[in-house]
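Each value in this text was obtained by applying a stated rule to the coordinates, not by laboratory testing. Remember, it's a predicted structure, so these values are computed and weren't measured experimentally. Cβ atoms are built from the backbone, for glycine too; each structure is taken alone.
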Structure 1
Amino acid sequence: EQLSQIPTRYQKATTTEARVSAEAIAQAPVVRAIDLLIKQAVRDRTSDIHIEPQEDRLRVRYRIDGILHEIMSLPLSIHPPLLSRVKIMAGLNIAERRRPQDGQITFDMGDREVDIRVATTNTVYGEMAVLRILDKSFTLVPLAEIGFRPDALERYLRMVKVPFGMILISGPTGSGKTTTQYATVNQLDSVGRNILTIEDPVEYRFNNINQMQVNPSAGLTFATGLRACMRLDPNVILVGEIRDTETAQIGIQASLTGHLVLSSVHANDTASVIFRMVDLGVEPFLLASALIGITAQRMVRRVCPYCSRPTPVSPDEQMAYEQELNEKQSEFLVGAGCNFCANTGYLGRTGIFEVMVMSESIRRLILSGASLDDVRTQARKEGTVSLWRDGMLKVKDGITTPSEVIRNVFTIG
């Protein structure tokens, strides 16, 4: 039963396969060494590879399900050729070691290609590199599979069906906002509508959607791209992120002139998004008119279905759960650690969501300059489930653990 609860892409755990050893990397020719590191990382569902020189060694770490794990320690002698190989693959200047550089690699896995963004910078022990893996097979996930509870999914789909206005998604870096945005545009009819995106970077290429990638050196920013979209007869515009006043104001105008605009901002929860947009210079009366709804989200690790078992947790974790859901529970499903989850107790991640649909009451609060707490209170009255509560409900369902919710969610409101 537990196995059926996890997405198919996580059911073929690869950690039971023979792993690449530090000895194999150190002894291999540098071209093969990098190939081995990347292939192992992709098999382990890694989002980032960190290659970091230390005082007496070269440390390699993988970020898996949001957590960094030290994979191997290599002799410092391998550092210069390894970094040079990465730079060559990414089209960087191998002679430049003092300034940060950025590049991109398209890596052939045999059965598919993965895109890798490379960033290098100098540290006190030498150049470090971070390789961000953009695996297209993990990017496009149906809305029903990213973690919405049924009631939250119904509210979100109701928002998406509105023909024009603005839908905003909030959350920190790495909280799955892009996944939600892609799942949303994939849900829309791309044949009968002109859907345009402005992204930084384009992580997944759609067949029936017109996508643009931000390129500041060529003058293409989110703001200039959004202005260009307005002249291209759009129905739906996806703006990867609203970072400045100009983008915020153009986005609002687009949503008020017959277009559905999807974007994201950095804010703690749904109510905070309203105040963030006002801080960016959007007039409250325009914001109240344009907004359809707001979604806040975080990512939490899923309990490994192969080794999960009822387990007592710390008193603080138990208290957090019981205070939110007002019910006693002494044991929770926790992964003991096994080969499938690399002894972490977790396998894959899922989202926790807070969905606020704009109502006339909330619009009046925005227009009257009400406080953040007033907006939150009204949203709760209208059925908005907080991030904290949604997380604890997923604990109740055995999907994640109290410690994961505590680690990832600010206890707001």
Structure 2
Amino acid sequence: MRVVGALICLGVLVAGCGGTQQILRQTRGDKLYEAVSTHSSQVVSVIDSRSHTADRRLPMGVPTSDWSHLYSVASTSLVDTDPQTGATLSTMPLGGAYHLPAATANGVPGGLAPNGMWLVVESIDSSQSHMLIVNTTTSTVRRKIDLDGYFQFDAISNDGDRLYLIQHLNGREYYVRLYDVIGGRLDENIVVDKSDGNQAMVGTRLSGIATSDGHMLFSMYVREHESPFIHALSLDGPFAFCLDLPGSGYADSAAELRWSLAITGDGSRIYAANPATGVVAVISTGANSVPSVLRTARFESAISPNAKVSGANAAVVSRDGETLVVGGASGVTWIDTSSLQVRAHALTGWHVSSVGLSPNGQNLYAVGDDGRIAEISMADAAVTSRFDPSAGEPLALMRVAVS
């Protein structure tokens, strides 16, 4: 009888399990990994959405796509940190002073191949550029590179055989160059725009998104006196595509600095949006063809005299792909991806610099320029909480994870 009674009790627990899980889902919070600048340094602050405070700080670095590793440079060493615990997994001497290359205009680091297997660190002096290609699996240097002139990291392929560099020609123009890692040499040919054959480029890179298969890197560029564009770089060969977008130069309008990119879950579409100018564009990533701008639309803009360079991720696409959410000088805007019409607004009194989606896709977190954070329902754009974690000056909301 005791066994039967135990089974009956177990049955009751199982029957009620769904309700218990629902309660847990409603009360469980998220962890927000926010890149911030403090008085003394730049760090990744891990913020609990329930307590509204920072649990811990991690070194500023570049994470792998699954967030199992966070790579940073401390003095002359490469440090591999476990983002979940903050524990140091390994430390590798670099043999000199190197730093992680910037991935965004506001200084969030990059340097990783899309699959996380290769990491590039760089060092630039008055006449030469120096780089190391590190195998993150074995913690060894695959190739040391020394080049005359001013070169900066742009991207590296998943197999580590092709390194793409920005070669600065003067204060304004530059080339995209391909470095043959196997041969240990700079390809003599310039990476050209296949759409028109142009070699030299002009512009400031705001941010970039690589496709999940690692074949393409899409970078958002703005120019001083010309319209913005997306640079679609093939990581399989020496060619790229420049996709022009509606707009003007940032010298005429600082609002042009508020462009953001977001990619769909299946990687087939990228959205470029600028709420300060009221422009949104849909880009095909060109899985089986050439990347292209499919269409553009305009919506009511909110021009701010205090517009500044966009954060690294001020736009996201909903899990079902039906909604684009973008932050800007007038809060957060919901855009229907089918009609490209505005669906809703939230936080109209905020200057939102960065946004992130909860793992279940139900909540949006928006970070204001002043450091405040708001939690918003994706379903109806209702603000459910606002708080100030006092973490530091916000740079980017890098990740939202389950607590």
Structure 3
Amino acid sequence: MHKLVFFVGLIIISLVKAKLNFDSDPDEYINTSGLIRSKGYVAEEHNVHTDDGYILTIHRIPHSRHEKKYSVGKPVVFLQHGLLDASSTWVVNFPEQSLGFLLADAGYDVWLGNMRGNTYGLRHEKLHANQSEFWNFSWDELAKHDLPSMISYVLKLTGQNSLVYVGHSQGTLIGFSEFGTNKNLASTIKLFIALGPVATIKHIISPVRYVAELGAPTNQQIWFNLFGEKDFLPSSKFMEWLADKFCSAEFTDRLLCMNILFAFCGPTKFLNQTRVPVYTTHAPAGTSVKNLAHYGQSVISGKFQMYDYGSKENLIQYNQTTPPQYDISKVRVPTALYWAKNDWLADPVDLEYIRKNLPNIVDDYEIMDWDHLDFVWAVNAKEHLYNRIIDLIKSS
């Protein structure tokens, strides 16, 4: 099955390149470190061991391409990718368009996080990625284990007491989850930049909502029978159905809609079309079937809560029949919200829940005409958002 999905993916990528009539781009065949080095920057790879045994490779851009070496004491900015994405998302465009590069050039020590289950999070101290137990996680575990482990590692290595945290999509979700429950971690976050912020997702228009019922506790066996119990690798037939049912004329290319990340996140007018093959080779980067089920549950419940195992198992897991809810009002970290009305996954109606309950909002700004992926890949991101973010970080 994995070989079939990989083969189908190669066909799709080849068709995209043929249709757009562009030569092969070397950036299609290199990892995050390769993307960084190819643009003239120094790249470092670090292995972070979580407290439950996962081994995450995270990436670092220690200084600007115009500097010869790292200067001790630089302020740290930590960038955390979204659902089905990876650290590459922050450097997949050119230096004047990618937030990771722009921050490095602005004088920051830039770190790019990764989550268990993606391209750079497929190792464990005891488990193998071919075991179902390896994939027994949702964003609860990403928030509880991965995020604190990475931030603790970065602060210890750099000798800093705090850092600026930038999250996109799921990167904001785990921030809202953990910064409200883990006071020690929250005390190390100088500023929280939330791009396409997500907490509740009841009002999303993404196709995620139309398969959400399968993630409900009463239907979980159907969900796992359909997608398995390991990594989320939807079949080509499922993607064809998704494309037929939900792709609109807004998509510049049906083949983009056949990519699960684009299908979930929606169309965009602001991608560099010449780099479509690069985007589609680096994403989707992977997650667990259980994680997607958790998103489905969130659509149905409309609540910001932990994974719902059903009343009997909830009693075992949580000592109560319903899953505990996260309290976003306990997130005291200074937070900036950057959002768009056209966002398929971070709907403005759901954003109101964040806005009404978050106690320390330092910036609240809409980017016109953007969608969910534009926060990381839009060619006009520097002018429309990144300059504003860098100015805010400098003043924090």
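Assign the value 3.5, calculated as distance in nm of label points 7 Å out along Cα→Cβ at positions 121 and 145, to the correct structure from 1, 2, 3. It must be structure 1, since only it matches. Tell me which structure, out of 1, 2, 3, gives 22.8, 68 once Rg and Dmax of the Cα atoms in Å is calculated. Considering all the candidates, the number was obtained from 1.
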